[in-house]
1. Computing distance in nm of label points 7 Å out along Cα→Cβ at positions 126 and 190 gives 0.5 for which of I, II?
2. Of the structures labelled I, II, one was used to calculate semi-axes √(5λ) of the Cα gyration tensor in Å, for residues 46-293 alone, giving 29, 26, 16. Name it.
3. One of I, II was used to compute FRET efficiency 1/(1 + (r/R0)^6) of positions 286 and 350 (r between Cβ atoms, R0 = 35 Å, to 0.05), and the result was 0.35. Which label is that?
4. If percent of Cα pairs over 35 Å apart comes out at 39 when worked out from the coordinates, which of I, II was used?
5. Looking just at relative contact order in percent (Cα under 8 Å, 6 or more apart), which of the labels I, II belongs to the structure with the highest value?
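What follows draws every value from the coordinates through simple rules; no lab data is involved. Just so we're clear, the structure is a prediction, and the values are computed from it rather than from any experiment. Cβ atoms are built from the backbone, for glycine too; each structure is taken alone.
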Structure I
Amino acid sequence: MTKKRLAPLKFLAAGLASSLIWPGNTMAHDKAESLEDLPRAIQVDYEDRLESLYEYFHANPELSFVESKTAARMAEELRSLGYKVTEGVGGTGVVAVLKNGDGPTIMMRADMDGLPVKEKTGLPHASKVVQKDRNGNEFPVMHACGHDIHITSLLSSAKMMQDLKDDWSGTLVLIVQPAEEIIAGAKAMIDDGLFTRFPKPDYVIGFHVWANLAPGKIVLESGTVMSSSDSVYITLKGIGAHGASPHQGIDPIVLGSSIVMNLQTIITRNVAPLNPGIITVGTFHAGTKNNIIPHEAKLGLTVRSDDPATRQKLLDGIVRVTNNTAKAMGVPDELMPEIEFAPNKTPPTINDVNTVNIVRGTLEKNMGDHLVRIERTGMGAEDFAYLMAPETGVKGAYFSVGGSVMEDVSRSPSHHSPEFNVLPKPSITTGTEAMVRGAIALFNE
């Protein structure tokens, strides 16, 4: 009786073994065999592990400089792929190195921090995380800018580059960067020896998923692709008085209101019309009661520009306009405004022309249907700029990958919105293929 049952079991086992080597089976063909095989291998990788990794990262976001669990998981995954991994760089940053013979050094970067936003997407893997930031303040946390996409794609890129070692020669450096949302993490990693403790890159590449771009589309241009960003805080000193006797005090609210309006003349009258620049006053705090002239008012500004000269003109103009508006209103020297330039700032992100030409060339040849040209309409900022600032000597290319959840991309929820959402599969797979092809093209240049 036992022998009679063995025959069909042997047949079943043989059938199962045969299915494991069928060309479409992911268990046997989970490796990229060649660059021509890359799109298929990335799709298999997504089905096998990336989708679940992405959902884990999305459901478990962490705030800037406290991304300890995310960093640990990234380090674990990168080690399992054969990379030499160092943790705790610039706080919670992770650096992974893969040496593969002689040649240039290429760096790939992904940022990993979330935002203090309560998620309202309704997704099954929506974040329910509440976390204390590094100052001890507690917030709900959400990946409201797509950094979960970036780190998931980096893990896939790491695997593909390992699989395709016969197609390139040199040193690959992967960085998992903290605190992009407060434009502090890239500089922190550099200050902690990113370019001295580890192989210094000849080129650095990275991408940002974009909610208002069609899924799987790529925007890659040379020149300025992200603006500089500076935060400025102004404290205005007044003399408190009764609201019915304003002549007995100095009103910091009136002074602040005048400064807000006068700051706009820097843009309209000091900056060339074709040079973009923004001075936005985002906060204005003053007073406790409607019939009291307060002692103090506080303004918070964000300042954006696309070139260093305009940036300096805006920052100098803020000092000039603030102080002279105060003088015009009769503020005495001992009560002149206090102006603070916050340390968290970034220069413009300026793509190197030659690097973009190399990367764009391989994308046009292999992913031409993904490439689109769209003019910038905003002045977002990125501390990726520090990785390829002129003083580093590192050339770079930073691009956008579409992930819109809406057919009309203009209706997609904005980055930093509680409803922010992008389609993970086309974002991750397209971003991975573009990063891998771009890196290999740079290695072989």
Structure II
Amino acid sequence: MAPPAERLPSPRFRHLLEGAYEAAIHAVQPGVVLRGVLPDPPRAGRVILLALGKAADAMALEAERHYRNAGVTVQGVVVTPEGHAARDPGALPRLTGTHPTPSEASRTAGEALLEAAGRAEPGDLVLFLVSGGGSALAVAPDGVTLEALTELHEALLRSGAAIDEMNLVRRQLDRLKGGGLAAAAAPARVVTLALSDVVGDDPLAIASGPTVPHPHTPADALAILDRHGLDLPEIRARLQARTAAPVTTPPSASENDVHVIATNRHALEAAQRFFEAAGVEARILADDVTGDAREAGRAAARDVQPWLDARRDDPQAPSIAFLTGGETTVTVRGSGRGGRNSTYALAFALALPGAAPVHALIADSDGIDGSGGHAGAFVEPDLFEHVDRATALARDADDDSYAVFEAAGALYRPGPTGTNVNDLRFVLLPGPSLAGDP
């Protein structure tokens, strides 16, 4: 058997992984994906621009510039996460909501969106620009208190429920979601342009579908609460009351067009092109990885193992990168800091053989992963030289993946990216071809 290839310094590969991440993010920036797809203004009516989500500010600014250059004045409102200040003195009014759970600011934002849509008249165009995070950033509680709705959000997040399950329940208790915004704008024309942060890219799941009518019932929502053992008396009482109430048909827009303009696949393809330009073969394995973050991380390590085995016999094997996307979940067990990406990264690292020549970046495309202000983390061969495995396992049991990667200097902190298309995972097995890179 040939000796293993020399392990090269980690910063070299961090630079490459960061470059792939930046290329992926650039490809799904609002200023890129909105070009050529913004609808023409109506001949006689107004343009009412409503933007919601983690990319709302950037999406709205691009649309405002487009219509301003065409001599069209727009009205409306933009709802962004806290800390996202407007970057244009001529921008529409900005409201902030909170994420991942709603607050009084979120309710104010939700009511503002409904009020602005309700001002639409026949002949107007309501342009809705939506991205991930909107389910919490703007709410309009329907028959429940804000406190109960916030408790629901928190309970669903801690339960490990999938995003489609969470959105289904939230749609039953919120006047904004599940087509509520489009109903408020009726009978004006509504056009929705969405950045997808959900696996499968279903528009109904993006921010719980404010302009997309839904087929589900209160009984479906109750079944999800039962499945995850959630005892929320006020929420259950409201859903049971709605189950017994007669079904009503909400008003509809004269035209309701919904288009998903950027997805996780678009970002992965841009990263693939970046790696290939750097002389690294890159394979997109999946853009729909879901389920428990720890299990997904361990599965990724198992997928890499045959390639590691082959490289022990062939140290001259070329560099290769494996790319995946999607969105996992974490059932919270402890009190530490982290997020689904750093949790996935730690599970991946723990499942690899000791000091395996694997370099990876696991990060959220919006730049924020759970608590701690990081997007995710790097996995490198020397990780457990900084934190021993026993300590890492204990940290993992306390949901404190943050502490492990912080001790190793391996947290990734790009800051808010202005877009959001789910998680990005790049696993690099470097070969001799990268030895001369700067």
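1. Corresponding structure: II.
2. II
3. Checking each candidate, the match is I.
4. Details: I: 39; II: 33.
The value was obtained from structure I.
5. I
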